[in-house]
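Asker: Once you scroll down, you'll see the structures, which are given as structure tokens.
Only the coordinates and a few stated rules stand behind these numbers; no lab work does. These figures come from a predicted structure and were not determined experimentally. Cβ atoms are built from the backbone, for glycine too; each structure is taken alone.
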Structure I
Amino acid sequence: MARLLGYGFPMFLLAMEWILRVSMKVDSTGFTGPALAATGVGLLIPCTKLRPVVLPGPSSLPRGYVIFSRSQMRCVNAIWFFVLFLTVVWAYTVYLSCTGTAGFYRDGHVFYGLAAYFSGIILAELREVF
């Protein structure tokens, strides 16, 4: 339940900000794409921490040493790649939002922001499995 709250809370904040901006008659579309893309990147940052391998029985490792699996290392390296990639997507959504360029369609920054947000959710969940 806490993970679902963590994934849904940014959308709740986005909706609340949209309601406030509409009630104050302020254009509210420019912030949506970059905010979603930044949230997608933010969801991946906790996934970059390596999880130590727990060995059964008493450990023969010296004090302060930890073992990490190769698959953990590969997974974290892939997550860092996606952090970099989604940061580039965020920068592109900022560009589209500031210039008013259409991008893929009329509100391209919203499309790319949503894609980055849901990519962050999917990758964070996949990281829980691996």
Structure II
Amino acid sequence: MRAHADVLGKLLGKDEYGRARERYVRYLAAYKVVEQNLSLFDKMARSRDTSDLISAIYESMRVKDRVLASLEEGIRRGDYKLAFECDNVRAAFSVGHDDIEKILELAREDPKITGVVLAILALAYGGVQPVRR
């Protein structure tokens, strides 16, 4: 139980783990809108061990450049809208290797809690939305 609370505290905190979570969740929200692949979030939430979660993280990151380019283009075309002013979409939704390393540290401690929390927060994130026509 204590491990769950420690990992949850780190994920929801304001330190380096919290900032890494924030950037990765923002990216996952863009992934959700662009790729329309909700199965990734199910995979994250159902992670039984570290390798399951690492596999899901890999799946999300291998298309990062395409997701960010599609998001930028979709915003220009009016297919997507942001809930905030943003001059650099790629920078606002990008996630770096340092962020992923922090997420992996937490996944090593408790992959289930890490995966579930990331999936929940990404699915709930409202900063990027498709425009309904």
Structure III
Amino acid sequence: MSLSYIDYEGVSILLADYRQCSDSFDQLLLLEKVAEELEKQESPIPLLVDYRGVDGSSGAQAYMKRITELGDTVFKKHRKCAAILGITGMKKLMFNSYLKATGSECVRCFNDKAEAFDWLVNFQEVTTV
């Protein structure tokens, strides 16, 4: 598991890489580190989350509960936008449907890391009048 910053086209992006998490405890630990790092930011920053190859079956309920809690208290305030790698197939279709239904324009799933980076650095918030 790792948490790092990547400079892409002059934009600092926080990378949460879950690929090395050996179990659900490691996944929760990394999630907490992401939240702590986001809270340190003076202004919202882009976030890239890499779930490629991660088995989320064990401990998924605890992870989802915690990320939902952090969504309202940390992520909405400190994350400008988020690109997610590793959600594929039916899960991606369901996740994208959820995002569309909730109006979450600042989160997207990608299959390609380069596409994710491009979207993150070019993201423009949608404002409604």
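Asker: Using distance in nm of label points 7 Å out along Cα→Cβ at positions 27 and 91 as the calculated read-out, with 2.5 as its value, let me know the right label among I, II, III.
Answerer: The structure behind it is I.
Asker: Consider the structures I, II, III: one of them gives 12, 33, 28, 15, 8, 4, 1 for P(r) over Cα pairs in 10 Å bins from 0, in percent as calculated from the coordinates. Say which.
Answerer: I
Asker: If we compute relative contact order in percent (Cα under 8 Å, 6 or more apart) for structures I, II, III, which one ends up with the highest value?
Answerer: The maximum falls on structure II.
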